[in-house]
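For reference, the structures are reproduced in the following blocks.
Coordinate-derived values only; no laboratory data. Worth saying up front: this structure is predicted, and the values here are computed from it rather than measured.
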Structure I
Amino acid sequence: MENSSVVDVLQRTFARGYQTPPIISFDEATLPSRSRFNPMRQFNKDKPHKWGTKVFVAACAKTAYCLRFVYHRGW
């Protein structure tokens, strides 16, 4: 299964499971990954987990439920 199809399934599942609240928060996060087979991983020397995939998230400001996310595909 390709990454984009997995992301599409997750996006639909997140949308079905929660009603969008009036206040949302936008944030970025890093999903730790040391795998050399991850073409989207990035290095950040200042973080405790130096390697990972950067993800931009729209979440409920009150419960932190992930409403939607987009992963950074690299430069």
Structure II
Amino acid sequence: MTTITINNNPYEIESLSEDVKAQLNMIQQVDIEIARLNARLAIAQTARMAYSKAIEELLPETSQAKDKEKSKSKH
């Protein structure tokens, strides 16, 4: 028989009430949704980094950046 542990207590799933089983099912559904949202968040964060990098590449070079490049090439 399949068991689940809740608050360090094992329970046989078959012996749980239908209400408890329904709540367990909702937890599973919510966990799936959280995983889906985390994946979408990772995609959005990756896109944001790419857009930020594109902006940096499109901006004209500042005098500070030129000075840094000059000091790097001297070493």
Structure III
Amino acid sequence: MKIKKMPALFIGHGSPMNAIEDNKYTMNWTDIAGKFPKPKAILAISAHWYTDGSRIMDEAHPKMVYDMYGFSR
């Protein structure tokens, strides 16, 4: 059985407001998402998490960290 590889995609999040706004940027995200098969898992790497050394978090529902200020919650 040949395993089919998923394509890799990097998306820089830009402004946190893109999570709740409807703009050209978020419309393009929606368009791109429709071109990829549904993944079994997603790997997210963040520079907004401060630790000594490398860490892996595997929580199903991780807590939000608000390290950027002046935006709506």
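Once volume of the Cα convex hull per residue in Å³ is calculated for all of I, II, III, which comes out largest?
II
If helix-only ellipticity at 222 nm (-39500 (n - 2.57) for each DSSP H run of 4 or more, over all residues; to 500) is computed to be -6000, which of I, II, III is the source? Don't skip to the end; give the middle numbers.
Numbers: I: -6000; II: -25000; III: -4000.
Here the read-out was taken from I.
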